[in-house]
1. A value of 87 was computed for volume of the Cα convex hull per residue in Å³, for residues 50-97 alone; which of I, II is the source structure?
2. Who wins on distance in nm of label points 7 Å out along Cα→Cβ at positions 26 and 74 among I, II, i.e. which is largest?
3. Taking distance in nm of label points 7 Å out along Cα→Cβ at positions 58 and 82 from the coordinates of each of I, II, which one would give 3.0?
4. With FRET efficiency 1/(1 + (r/R0)^6) of positions 10 and 66 (r between Cβ atoms, R0 = 30 Å, to 0.05) coming out at 1.00, pick the structure among I, II it was computed from.
5. To which of I, II does the computed value -20500 (helix-only ellipticity at 222 nm (-39500 (n - 2.57) for each DSSP H run of 4 or more, over all residues; to 500)) belong?
6. Match the computed value 0.00 of FRET efficiency 1/(1 + (r/R0)^6) of positions 42 and 130 (r between Cβ atoms, R0 = 25 Å, to 0.05) to one of the structures I, II, and report its label.
7. Starting from the value 19: which structure in I, II was relative contact order in percent (Cα under 8 Å, 6 or more apart) calculated from?
8. Identify the structure, out of I, II, from whose coordinates FRET efficiency 1/(1 + (r/R0)^6) of positions 34 and 122 (r between Cβ atoms, R0 = 35 Å, to 0.05) was calculated to give 0.55.
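Read-outs: derived from the displayed coordinates by stated rules, not from any lab. Since we're looking at a predicted model, the values are computed, not measured. Cβ atoms are built from the backbone, for glycine too; each structure is taken alone.
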Structure I
Amino acid sequence: MSNITIVVIDGQGGGIGAHIIEKLQKNLPDESLEKIDIIALGTNAIATSLMMKAGANRAATGENSIVRASGLADIIIGSWAIIVPNSMLGELTPPMAEAIASSNAKKLLIPLPQQGIELIGLTPEPFPHMIDKLIDRIKRII
């Protein structure tokens with residue numbers, strides 16, 4: 001297997017991204033982790049810092065970093081709000097959303113509530129259950 005670049009994108013505190021990165025580090029086999037580059041991308045410095053502390057290999061903050069790294073990713077992980085312009089109280093800019101949505105990367109998006117938008121047909125589940133499903137999906141990909 002060749003190296004895989006996983007980009008985790010978060011904002012508004014970084015708790016979601018940090019939780020995802022911690023679960024990736026704890027639940028993927030060591031031989032897989034050796035071949036995975038986890039890049040934490042935050043819309044703000046606090047989010048980036050928390051994800052880096054959670055075990056990301058590299059990290060960057062802000063619009064240009066998210067736009068550039070989205071094109072390098074094999075897998076992009078985040079809430080589905082990362083493809084919605086002006087989401088996260090405006091932290092997710094239109095250029096960020098466009099770069100993420102247009103990336104050739106496989107996008108694994110978690111359906112967390114976003115003000116004013118409701119996804120029909122999804123069964124609400126606790127956040128930890130959704131992260132477990134995310135980890136299972138990544139294991140199948142790699």
Structure II
Amino acid sequence: MGEQKQGLYMISVAASLAGVHPQTLRIYEERHLIQPTRTPKGTRLYSDENVETLRRIQELTDEGMNLAGVQRVFEMEARIARMGRRIASLERQLKQTRADALAEIDRIRRAGRAEIVRYQPPQPTRIPVQRPAENEEKEA
């Protein structure tokens with residue numbers, strides 16, 4: 001069920017759908033809790049999303065919250081939604097950066113293999129020792 005953001009309902013219909021008096025909608029608008037669209041002649045038109053917001057306001061006020069509290073809840077919910085979008089964006093960036101880093105590591109490993117020479121421990125070498133000739137030993 002996709003909610004409409006376009007204004008569909010006049011104030012009396014929206015108030016009836018939300019279970020409040022039309023004057024209450026005007027108060028909510030003054031408090032910036034709801035922003036209906038307006039026709040060129042200034043008639044308020046409320047969307048399905050506006051009606052859902054009105055119902056949410058009613059839930060919160062029925063639980064004892066005043067309108068300042070409702071406004072604060074809406075601000076915090078909007079902030080949480082923005083942070084959620086930011087986190088999702090950062091997670092996508094992190095995933096891409098990680099994939100890029102792993103690809104670069106793999107590329108370096110493959111490029112380095114051509115330059116790698118297998119290590120072989122040195123073999124004992126025999127150094128020929130020159131012995132003095134027999135006649136040189138006798139002279140000394």
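1. I
2. Biggest value here belongs to I.
3. It must be structure II, since only it matches.
4. Answer for the origin of the read-out: I.
5. It traces back to II.
6. II
7. II
8. For FRET efficiency 1/(1 + (r/R0)^6) of positions 34 and 122 (r between Cβ atoms, R0 = 35 Å, to 0.05), the value 0.55 is produced by structure I.
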